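Computed from the coordinates by the stated procedures, all read-outs in this text should not be read as laboratory data. Computed from a prediction, not measured in an experiment: that's the story for all the values here. Cβ atoms are built from the backbone, for glycine too; each structure is taken alone.
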Structure P
Amino acid sequence: MVCIIIVQTVDRSIFESYDCVMRSERVVVVGGGVGGLVTAALLAHAGAEVLVLERAARVGGKMRQVHPSGRAVDAGPTVLTMRWVFEELFEALGTTLDKHLQLTPASLLARHAWATPGGAPQQLDLFADLERSAEAIGAFAGPGEAEGYRRFCAYARRIYATVEQPFLRSQRPTLGSTLAIARELGVSALLGIDGHRTVWKALGDFFRDARLRQLFGRYATYCGSSPFLAPATLNVIAHVERDGVWLVEGGMYQVAAALAGLVESAGGTIRVGAHVEEILIDRGRASGVRLADGERIAAGAVVLNGDAEALARGFFGEAASSAGAAPKERSLSAITWALAAETRGFPLARHNVFFSSKYEPEFRQIFEKGEVPTEPTVYVCAQDRDDHGDFPGGAERLLVLVNAPARGDRNPLRPAEVAACETRCFDLLSRSGLHVSRDPSTTVVTTPTDFSRLFPATGGALYGAASHGMTSPFSRAGSRTKIPGLYLTGGSAHPGAGVPMVALSGKLAAASALADLASTGRSRTAATPGGTPTSSATTGATRSA
């Protein structure tokens with residue numbers, strides 16, 4: 001059986017109940033991405049002495065910004081879904097989401113286009129409102145396809161309803177826990193989550209029009225996978241998106257900034273420019289870290305907000321390598337162009353997808369041949385556009401993205417390959433009616449090699465392991481590793497990639513560390529009756545925004 005989106009909510013009282021024990025413990029969080037910041041904020045709020053060590057000059061991890069022409073462009077995640085994850089998180093931290101972030105619900109989810117030879121592009125909008133989307137699909141492809149969309153929405157909603165309680169709010173699944181849940185749910189419910197066939201195969205039950213199968217198959221790429229290989233359970237992502245997409249005032253980076261502020265307001269410390277070279281292991285247990293400059297920092301627990309493959313390949317020392325695991329297959333990487341430019345022709349919305357006419361070969365080239373697609377599908381995020389596609393005019397901030405193989409560390413793309421991909425990418429946009437007056441000298445280009453440099457040992461994979469095959473839910477690492485006191489959070493850990501999922505992995509890591517530290521803390525206290533547990537000497541950490 002298969003379920004890809006598997007998460008756990010964290011009861012605020014769990015963190016409060018161990019406050020007295022946690023005050024004696026230091027936790028080092030390696031990496032200041034969303035998962036690490038969530039873990040740090042929760043543990044600091046529970047009373048732990050928390051130190052976040054971030055190698056880059058700013059926190060955020062994959063939630064990053066670049067500055068073409070001096071203007072901030074979100075160059076990582078561009079979509080926020082599952083608002084309830086953040087509402088629960090901020091409540092657990094003693095505040096509310098609305099006090100820290102201004103979110104606006106999007107009524108227009110995305111605009112989709114297909115180039116036509118010598119004619120106007122075909123265009124289809126999807127909306128948060130089901131019937132409005134059905135009407136648009138009916139006008140685009142006929143009433144039969146509109147009815148197919150309604151049936152597809154009901155199907156995706158049933159998958160969500162089936163997995164929500166036993167999977168969405170549980171720990172990482174094991175074979176034993178899955179079998180137990182299987183007995184409880186019954187055969188019909190298990191067949192209903194549709195893990196035995198692929199996304200593409202299942203979509204054929206609802207849509208005859210190949211363009212619509214392309215559109216809904218693209219949701220598999222949201223976790224870095226191919227719709228021709230990923231289990232159909234991933235069709236649940238369509239329901240999650242229709243349940244709510246939110247625009248963040250000031251850009252997606254504000255989410256990371258808000259989390260960093262919560263870490264510090266809870267008493268945690270953030271150090272940027274701090275490169276952790278080794279996770280220290282003492283008597284089989286994580287005991288701290290060593291920085292590249294030789295500084296050693298002792299800790300009762302270490303949380304790695306990084307890729308599990310980096311551990312396995314020894315990027316944090318040989319002693320810690322047994323705690324990691326290399327994926328059987330890496331997820332998608334990307335080539336991105338961040339720029340500010342004037343546009344004309346195609347009426348851009350906030351989120352736009354321009355589809356390739358060679359969809360299956362696109363994924364075969366990436367996953368089977370390790371090649372940049374001959375004709376890639378192109379995503380354009382027009383970051384100055386509002387929910388209606390309006391913007392002030394002039395040069396607008398764009399993030400243009402195509403999928404690429406995660407080979408940045410093993411067989412880096414040659415400059416000629418990147419240049420050829422750029423030509424094909426903007427040619428497709430032009431053939432679809434979108435003309436971009438861009439200046440290559442002020443465009444920030446990021447390749448799989450750049451992503452691999454930013455996120456070591458990934459080859460540029462942006463989503464951890466690819467979610468291919470029925471056993472993919474079991475392939476991701478859990479929050480606890482094989483080494484006591486060492487925990488994982490981030491897109492390579494359970495429950496997976498995507499901003500809300502990574503935030504949930506941070507909750508899981510915090511809950512695991514909290515429970516284990518409280519247990520060991522009580523043991524130490526019991527061993528020295530009347531004594532007061534004390535932490536080891538602190539370092540001269542500096543606080544940074």
Structure Q
Amino acid sequence: MRRWLTFFLPLTFALTILGHSQSKKRSSPVKLSGPAFSAMQKVNPENIRAHVRFLSHDLLEGRGTGQRGGDIAAEYIATQFALYGLKPAGENGSYLQKVPMVGITPGDATTFSLVTNSHSTDLKPLDQYVAYDETQKPQSDVDAPIVYVGYGIEAPEYNWNDYKGVDVKGKVLLMLVNEPPSDDVKFFKGKALTYYGRWTYKYEEAARKGAVGVILIHKTEMASYPWEVVRNSNSGEKSFLQLDGSPKLQVASWVQLDVARQIAQDSSLNIDKLIQDARSRDFHPIALPVRLKAHMVSKVRPFTSNNVIAMLPGRDTKIKDEAVLYTAHYDHLGIRPDMPGDNIYNGADDNATGCGVILEIARVFSESAAKPKRSVLFAAVTAEEQGLLGSEYLGKHPPIPANKISLDLNFDDLPPLGAPEEVEVSGAERTDFYPTVEAMAKDFRLAIRPDSRPEAGHYYRSDHFSLARVGIPSFSISEGMKFKGHDLAWGMKQAEEYTEHRYHQPSDEYSPSMDFTADAAMARFGFALGWAAAEQSKLIQWEQGDEFEKARMGATGKN
């Protein structure tokens with residue numbers, strides 16, 4: 001018997017379907033139907049392997065956004081959906097949803113200099129800094145004073161304001177990644193990172209306040225990943241959604257910690273003290289005697305990428321216009337032409353695995369002898385590596401109104417490491433669906449592992465976040481750290497080695513030795529959760545007071 005068969009559930013297992021969180025009352029248990037259970041049994045890890053092997057093959061050239069390999073991946077996934085008999089849910093009767101984008105490639109003529117009264121220092125691209133012009137212009141010039149604004153956060157609900165009313169219009173803002181550290185869950189959620197700690201928020205807030213540029217200080221312990229990840233994610237062409245009228249930065253950049261240390265020294269300050277001082281509510285912005293002089297030259301390439309969307313219509317005529325959504329991103333980082341040796345970022349774990357999982361879930365849904373009450377949507381999205389762009393567009397232009405989507409279950413980077421004994425569902429606890437998740441995990445004999453690195457802000461770094469922002473209850477599903485036949489330390493070591501040696505590197509490649517037992521287990525678990533959500537009487541809601549509750553209650557549902 002295959003190892004993955006040990007994860008089948010007893011046919012008689014039941015799960016509890018819940019109503020709105022405010023009632024906190026359980027309804028009668030509802031069993032997973034016989035046809036649903038039979039369909040779930042058909043999940044095959046070798047099918048997932050085949051998808052991962054193809055999608056991460058060198059022939060797909062790293063599935064770069066707006067590049068040949070990425071387009072091939074989208075067509076491959078659309079073809080699979082068609083083979084399963086799923087209904088096209090893209091545009092014009094197709095599986096494809098066009099996402100208008102612009103590719104920006106920094107030109108060799110770009111210069112990035114720190115200027116004081118006594119000297120000027122030219123920084124080296126990729127080694128010392130990375131920078132893009134978000135205004136999508138072929139050329140911009142910035143010569144502006146630098147203001148240190150700590151974490152660059154304005155959060156009234158936490159009585160925190162790094163700006164203190166200082167006018168930063170026309171300035172370049174030097175700021176820290178992450179957010180003020182705390183163990184108090186009522187203060188920026190304690191150790192767990194909130195959206196305020198994400199670089200995307202910092203860019204957005206600075207642009208809203210009229211700044212022309214942002215310089216983020218990279219520190220591995222604060223960012224939760226090394227400089228190589230920043231460099232590899234910001235080299236070559238970077239994609240953006242076409243401008244929509246919101247303010248953008250002329251310089252959106254990161255610098256190495258040593259560069260920030262030099263800026264501090266040139267200002268007769270100490271970088272360690274600046275970092276420490278930023279942790280206080282009493283912090284005030286500091287105007288530095290240093291200017292950024294940048295000549296931003298960009299190759300601007302308008303193009304269209306695609307989300308791939310399919311639907312399985314529900315059986316209940318009263319609620320078939322509502323849906324449960326499955327998502328995974330199919331893009332990765334493409335090819336770096338300037339890099340010697342292996343320069344293809346294959347993205348086997350990240351995220352051919354997630355695509356393999358939702359394709360297998362889609363297949364078993366389509367082959368089920370009975371369909372769930374609600375419809376089921378499957379979306380393989382583009383440009384996640386570029387800043388969750390495909391899912392952002394999907395959230396703003398859903399195939400059905402956002403207020404009719406009960407739940408999004410996302411799959412991103414599921415390492416094929418064997419039989420899991422844990423599952424991570426970080427963010428599920430923020431919804432009234434969590435008791436069902438807990439019951440299901442128990443039936444699957446999976447311990448729910450709290451986010452192993454809450455300080456990394458994983459909830460805000462994958463595509464479910466884009467759906468959450470428009471109000472849809474959303475979370476990702478992945479293995480925890482404990483695998484059958486290994487202790488916890490082994491799982492932690494695998495995660496650390498992956499982050500250090502393969503994450504966003506050409507070495508994230510497919511290997512025949514990969515054990516897709518884990519991915520199949522997550523596919524079955526995700527299938528069961530999605531079926532349960534599609535069957536329950538009411539739409540899933542955020543817990544009262546959650547940061548996304550307002551968006552859920554005020555969702556317009558515009559297509």
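P, Q: which one has mean count of other Cβ atoms within 10 Å over residues 297-304, as calculated, at 15.1?
Going through each structure in turn, the value belongs to Q.
Work out which structure the value -10000 belongs to, where helix-only ellipticity at 222 nm (-39500 (n - 2.57) for each DSSP H run of 4 or more, over all residues; to 500) was derived from one of P, Q.
Label of the originating structure: P.
To which of P, Q does the computed value 2.2 (distance in nm of label points 7 Å out along Cα→Cβ at positions 129 and 353) belong?
P
For which of the structures P, Q does the calculation of mean count of other Cβ atoms within 10 Å over residues 313-320 return 14.8? Numbers along the way, then the final one.
Details: P: 17.8; Q: 14.8.
It must be structure Q, since only it matches.
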